[in-house]
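Have a look at these structures, which come just after this line.
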Structure P
Amino acid sequence: MITFVNIWEDKILDTIRTFLNNEFAGTIPIYTGDFKDMGSQSIRLQPIGSTSVDRMASAELREYILDVSYTFKEKSVKKDTWEHIMRQVS
């Protein structure tokens, strides 16, 4: 018998949030849920869904889909601002 456990928060969102915090050295706020005004830039993690890929006698393999949105607010984007954005996301 397979016991189902919701792993979105502990195994997926927390892991990705930690990775992004390390990648950006904690300089960009990262949040989940509805849109929040978090200043000039932020990253939003939004779970979309999961799909069963394979079922075994004692386990189930699932694929998880997550939307990652990067928000950058600037009144007018100049060349150096655009280069900053590209450095952040590439």
Structure Q
Amino acid sequence: MEAALWESCNKLRGAVEPAEYKHVVLSLIFLKYAGDRFEQRRQELIDQDLKEYMDTVEFYTAENVFYLPEECRWTYIMENAKQPNIFQII
């Protein structure tokens, strides 16, 4: 992950002002964290044989996890990372 972050940082340097750079990077780190926590909670629901509640927001928020619609999940972002409209997707 560290190598991927550095590569992304290098690509952003030319497109983003240095003062704004930290906002972009911190936002991506937060999105990754929120996505990881969401996937972890989703797997817990599967492991607990509660698949029917995988799309119930309260089963995430009760554990202090953001519920993420499919188009907001890190996996969706990564699947679309090479698309020309990735900035709109994010």
Structure R
Amino acid sequence: TRIAGNDEVHNADADTNIVVTYQAKPENATVTYVDVTTGKTLAIKSLTGDYQTTSSYRTAETIASYVKNGYQLVRDNYPTSGAKSG
């Protein structure tokens, strides 16, 4: 790979240190709660996080609230340990 400002590297050249700064790419995801009987979207939770990180969001509390209000859980395919981005 070429380094800006250095067209060639020779064995007699002095050592060169190069600092490369990495910034994680932010990722976005959504969790959608749907009433399968009516097809109505009950809620959408937007999640953001850095690439290759695990979200701290969990669905259990929201699902428990819906169950308490008379809904029956049909499916929850959200990872129990949190969604990993990227």
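Using helix-only ellipticity at 222 nm (-39500 (n - 2.57) for each DSSP H run of 4 or more, over all residues; to 500) as the calculated read-out, with -3000 as its value, let me know the right label among P, Q, R.
Values: P: -7000; Q: -19000; R: -3000.
Label of the originating structure: R.
Work out the source of 17.1, 58 here, i.e. which of P, Q, R gives that when Rg and Dmax of the Cα atoms in Å is computed. Walk me through the intermediate numbers first.
Working: P: 17.1, 58; Q: 15.5, 48; R: 23.7, 77.
Value 17.1, 58 for Rg and Dmax of the Cα atoms in Å corresponds to P out of P, Q, R.
Now for a separate question. Any idea which of P, Q, R comes out highest on distance in nm of label points 7 Å out along Cα→Cβ at positions 23 and 39? Provide the component values of the computation, followed by the final result.
Working: P: 1.9; Q: 2.8; R: 4.3.
Structure R gives the largest value of distance in nm of label points 7 Å out along Cα→Cβ at positions 23 and 39 among P, Q, R.
The numbers here are math on the coordinates, done by the rules we state, and not lab data. Treat the numbers as computed from the prediction; the structure is a model and nothing was measured. Cβ atoms are built from the backbone, for glycine too; each structure is taken alone.
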